[in-house]
1. When you work out relative contact order in percent (Cα under 8 Å, 6 or more apart) for each of the structures I, II, which one comes out largest?
2. Assign the value 4.6, calculated as mean projected area of the Cα convex hull in nm², to the correct structure from I, II.
3. Given -22500 as the derived value for helix-only ellipticity at 222 nm (-39500 (n - 2.57) for each DSSP H run of 4 or more, over all residues; to 500), which of the supplied structures I, II does it correspond to?
Structure I
Amino acid sequence: MIDNCTTFIDKLIEQRHNQGMTQKELAIATNLTQSVIARLESKKVIPQLDTLLKITNALGCEIVLVTKNNII
């Protein structure tokens with residue numbers, strides 16, 4: 001899996017933990033199955049954009065596009 005994708009998934013897991021949510025609770029909030037959340041968090045699949053949007057929305061986050069020149 002691409003390093004940037006792995007880092008992104010790690011941030012989603014961290015955010016879920018910070019909110020005290022289980023995979024099952026996140027699955028319910030996103031209308032996905034718990035197994036989809038588990039596969040994503042285990043980094044066994046590269047997630048689809050619509051899946052990422054559902055998850056970030058349920059976690060109260062958003063995906064932001066930043067140019068490489070702005071990365072610190």
Structure II
Amino acid sequence: MNARRDTDSQEEREVRLAEVDWEGVSRLPPRVRAAVKLFIETGDLRLAQKLSGLDLEDFVEALRRVRVPPFVG
């Protein structure tokens with residue numbers, strides 16, 4: 001079961017990496033930029049959102065602006 005979760009996490013990370021607009025990420029404020037990068041690597045939406053200093057809706061919108069899918073289904 002654990003191997004399955006690791007595989008899913010790796011696949012989700014690859015989806016996030018394939019879609020991201022790195023130029024857009026570089027234009028974000030430093031705190032939000034760091035949080036977006038953390039989310040791309042880990043997929044931990046709540047932790048990244050808290051570190052960004054934005055409320056959840058605003059953080060999800062920031063992810064969408066730089067083409068990072070907040071939810072991989």
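1. II
2. Only structure II yields this read-out.
3. Going through each structure in turn, the value belongs to II.
Where a number appears in this text, it was derived from the coordinates with a stated rule and is not lab data. Just so you know, these numbers come straight off a predicted model, no measurement behind them.
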